[in-house]
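Asks: Each structure below is given as structure tokens.
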Structure I
Amino acid sequence: MEEIGKKCQKSAAQVALKWLLEQEQVVAIQKPATPEHLQANLQAIQFDLNDEDFFTIDDLEKNIRVVNPDFAPDWD
């Protein structure tokens, strides 16, 4: 995500959000904590991922949890 972000001049979070927004039958529920985060989220829709970047993200391992708060349900 960081490499793609550098290439697109966006943050890794913006790249991830853009990828998520492009998924079919997926709703991205955002909860920006600050006006700056809201602005960054809005900027995530103002660029395009090329096919290579899109497929690179598709191929990433997604069966891991990076953030695991105490209240989160157990993974299967």
Structure II
Amino acid sequence: MDELLSILKGICPKVDFVNEKKLIDDGILDSFDIISIVNELNEHYDIEIDVDDLEPDNFNTVEAMLELIEKLRNE
């Protein structure tokens, strides 16, 4: 979790990833932020987040992002 938070803070330093629970639904992250996050996560964790994974539920919380990463790493 700390590693993921560090990556996210590097991309969006002003976002409170720990406490926000609707990063997408509330418009806290925009499409550019999501593209940057997806690219960084793909590279850092050696995974492939594809179009089917680009659902708000996968990116609304840091916990959801971590769950997605773990799921993709186990495939």
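Asks: When helix-only ellipticity at 222 nm (-39500 (n - 2.57) for each DSSP H run of 4 or more, over all residues; to 500) is calculated, the result is -12500; to which of the structures I, II does this value belong?
Replies: It traces back to I.
Asks: Now, a different point. For the read-out mean count of other Cβ atoms within 10 Å over residues 16-23, a value of 14.1 was computed from one structure; give its label from I, II.
Replies: II
Asks: One of I, II was used to compute relative contact order in percent (Cα under 8 Å, 6 or more apart), and the answer was 35. Which one was it?
Replies: II
Asks: Hey, Kirkwood radius over Cα pairs in Å, for residues 24-63 alone derived from one of I, II reads 12.4; which structure?
Replies: Considering all the candidates, the number was obtained from I.
Asks: For the read-out Cα Rg over 2.2 N^0.38 Å, a value of 1.19 was computed from one structure; give its label from I, II.
Replies: Source structure: I.
Each reported figure results from applying straightforward, stated rules to the coordinates on display, with no laboratory input. Quantities reported herein were computed from a predicted structural model and do not represent experimental measurements. Cβ atoms are built from the backbone, for glycine too; each structure is taken alone.
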